[in-house]
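Just so you know, all these numbers are worked out from the coordinates, no wet-lab data involved. Everything quoted here is computed from the prediction, not taken from an experiment. Cβ atoms are built from the backbone, for glycine too; each structure is taken alone.
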Structure P
Amino acid sequence: MKDTIIDVLIIGAGPSGCIAASYLNNNKMNIKVVEKNKFPRFVIGESLLPRCMDHFEEAGLLECLKKRNYEVKKGARFIKGDVICEFDFSKKHTPGWDWTWQVPRADFDNTLANELIKNGVDLKFEHEVVAVSFDENGISTTTIKDENGNNYTIRAKKIIDSSGYGRVLPRLLDLSLPSELPKHSSVFTHVKDLNRPKGYQGTRISFDITDTNTWLWVIPFKDNTTSIGYVGTTEYLESFKGNTTDKLKAMVRESDFFKDRFEGIDYSFDPIMIKNYSISVKQLFGNGYALTGNSTEFLDPVFSSGVTFATESALLAAKLTTKEINGEIVDWQKDYAEYILEGVNVFASYVKEWYSGNLQTLFFHRPENPEIKKQICAVLAGYVWDKSNPFVKKHKRIISTMAHLINMKNKETE
């Protein structure tokens, strides 16, 4: 294959890569997408947030997803002991989408990729980036290995790395950094949900908290399959004996709310364990490239923020890349890195305060404060750039301050 020069090379065909590719293709950019895996393929990140619906709509990908009739997600349920905290996305501080989906990602990602191909995007599966270099003008030369093991090169004016957990450019350019978040791990699988209650009781996404650091996710899909997974400290997950199936079954039995629902049900595949999953990067962009989604920073699955950050960053990177290639001056530090990191930092505060116990204090305190709940709900819906929301603007201190006030009040009434 002869060397080719194009406008943009996109690495990865997950939601991030597809959003970027669709926007660029709609704006007449000459692009190529390379994906290491063959689709459909399994991946986690199955619970979306309403904010990402804006991205699919703007990129022209919403209608193809609507046709798949995925399970609608109108909120989320958090369970701790006998207290249940329900968040309803129609009751949030920030205007925006009131619903989204719970999706089996194999089908979801394949739907997006096929829509790109239908729209004429050059997308190649089983093509792996193995090397990359940049000249002084930011023009990249990328070596790619195809499905037959043959190498070819692509020259591009810009690379958008949407490789997710593959973290292609962070690996090749030595950009990875350890996360400042606590070290947690997860073990997860799918099950045929034979004992699922009827109606919304059975289909809503739930998080059952065993203790401050440990929780079970339950994400039901339309086909009566459900994703289940436990998150806890790495030490806790490794304390259970046996293989991953033995570990997960033992953990599920610790959930008073869900143990009967999943007892005796075979897993669809051997549970997968990911250890110490939180990770960061030194920088979000460089001369000739931009990192998006989990190629930048992965926080924690507790608030399902992964796909939303992937699509938010991908759409913004595609917009700025279009401007740059069309000759406009782009300030990548201000307009991209600082903006994306604002949202990342908000969610990072929520993750830290979840595991400190402060956010859980706010969730499960009774009686509930409706206004505070609306403000928190907007964050959980993905609207983390709305500074009219005190729980966005003051995210570094408001959660701990409110939790302290609640704890003080509780002591006074004891």
Structure Q
Amino acid sequence: MAEQPLHEHTLGNGLRVVVCEDHVVPLAAVNIWYGVGSRHERAGRTGLAHLFEHLMFQGSANVAEGEHAALLESAGAAFNASTSFERTNYYETVPISHLELALWLEADRMGTLPAALTQANLDNQRDVVKNERRQRYDNQPYGTAFERLCALTFPEGHPYAHTPIGSMEDLDATTLEDCADFFGTWYAPGNAVLSVVGDVDAEKTIAAVERYFGGIPAGPQKPPPRPGELGPLSGVRDETLDEDVPSPAYFAMFTLPADGGDDIEAAELAVEILGGGSGSRLYDRMVRRDQIATEVWAGVTRLATGQSLAIVDAIGPEPDKIAAVLDEELARFAADGPDADETARATAQAERGFLEQTETVTGLANALSQNATQFDDPARVFTAPGRAAAVTADAIKEMAGRWLAPGGRTALTYGGTPS
């Protein structure tokens, strides 16, 4: 994708605005990133960032309960929200005729959400989140693997030691006062980036944003982030779980460089070569050749204010053999590095992933918000393919040897003998 002109503006209250005109279809994507996620929660109140993702749809001073979604649905909008370690984002893609409705709704809940914070809303949405935890995590085979691995990987109290879903106990303990404090601390214009992409006029869009958001108070200075650095892991910390799962399995987690520099590009390509699909080294060795696994997958969670994470999932009847073969393949990769074909395929996959993420106005708006929030440079999104293409085989080998070395991981064993 060629770089597209961006129009940037910062309101007096600190809200950063990024507008990108795309006149292919008569749609507008509105995307707002707040710089708050589970890493910003305090002990005893995990899950609050994700809970707020739900509370933000329950009304505000000028929007009745249930009306936010109803108005967007009647406008033919596609909308949703998500929470991660480092951010919470809200987004809607609307026919261009309803752009100002989307802006007004986002501004009203940014400026006045506490007016609709009631005990009934809190109780209702807390139950929704607890049911989500049961259905997606606690009652799913291997559903808590990522959560458990984070707790094994990071020290207790570390900002990444818990995941966004939070604990049942902390959700039960959350009060209205906790919610009001959380909103007042983090949901301020200066902690947000608003991106608008689509069939819009940039000057008129920025004027509309000024009209709807400009009167919202700047809010307090946000607290400084707690340090998230950890470095490469040493030794293997393995926990064996006695759970009723369809098959024994082995899950491993590795730390990686933080997002934003050249090292994470090389490290992610290394993970892609090792376990990114049926053409990867681990799949070929474990599934095709040794037949010790029926499924193998590896992927990366990029984090900008701490160590990124790589996870390897392998389903098979003998987890101890999986662990041993994983060490063999990691040692071979660290010693020899990738060949030219592997490097080319991984680079092509990275470019394909970029195109898939930005081919729609919805995806591009999200990518602009991300890069503005995390790296203070929305246009950085357009350099992603070039960054991947610039990675050399030597850089991939170096990153594999440092971050994906045998014996440097945490692991969960479901059945079998831990190694």
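I have 1.00 for FRET efficiency 1/(1 + (r/R0)^6) of positions 68 and 308 (r between Cβ atoms, R0 = 35 Å, to 0.05), calculated from one of the structures P, Q. Which structure is it?
P
3.5 is what came out when distance in nm of label points 7 Å out along Cα→Cβ at positions 140 and 220 was calculated for one structure; which of P, Q is it?
Answer by label: Q.
Of the structures labelled P, Q, one was used to calculate distance in nm of label points 7 Å out along Cα→Cβ at positions 108 and 252, giving 5.3. Name it.
Source structure: Q.
Of the structures labelled P, Q, one was used to calculate FRET efficiency 1/(1 + (r/R0)^6) of positions 172 and 316 (r between Cβ atoms, R0 = 30 Å, to 0.05), giving 0.85. Name it.
Corresponding structure: P.
From which structure (P, Q) was helix-only ellipticity at 222 nm (-39500 (n - 2.57) for each DSSP H run of 4 or more, over all residues; to 500) calculated, if the value obtained is -10000?
Working through the options, I get structure P.
Given structures P, Q, which gives the highest value for Rg/Rh (Cα atoms, Kirkwood Rh), for residues 228-299 alone?
Between P, Q, the highest calculated value is found for P.
P, Q: which one has P(r) over Cα pairs in 20 Å bins from 0, in percent, as calculated, at 25, 54, 21, 0?
Q
When distance in nm of label points 7 Å out along Cα→Cβ at positions 100 and 396 is compared over structures P, Q, which one is greatest?
Result for distance in nm of label points 7 Å out along Cα→Cβ at positions 100 and 396 over P, Q: largest is Q.
Of the structures labelled P, Q, one was used to calculate FRET efficiency 1/(1 + (r/R0)^6) of positions 148 and 324 (r between Cβ atoms, R0 = 25 Å, to 0.05), giving 0.15. Name it.
Derived from P, not from the others.
For FRET efficiency 1/(1 + (r/R0)^6) of positions 268 and 380 (r between Cβ atoms, R0 = 30 Å, to 0.05), which of P, Q scores largest?
Q
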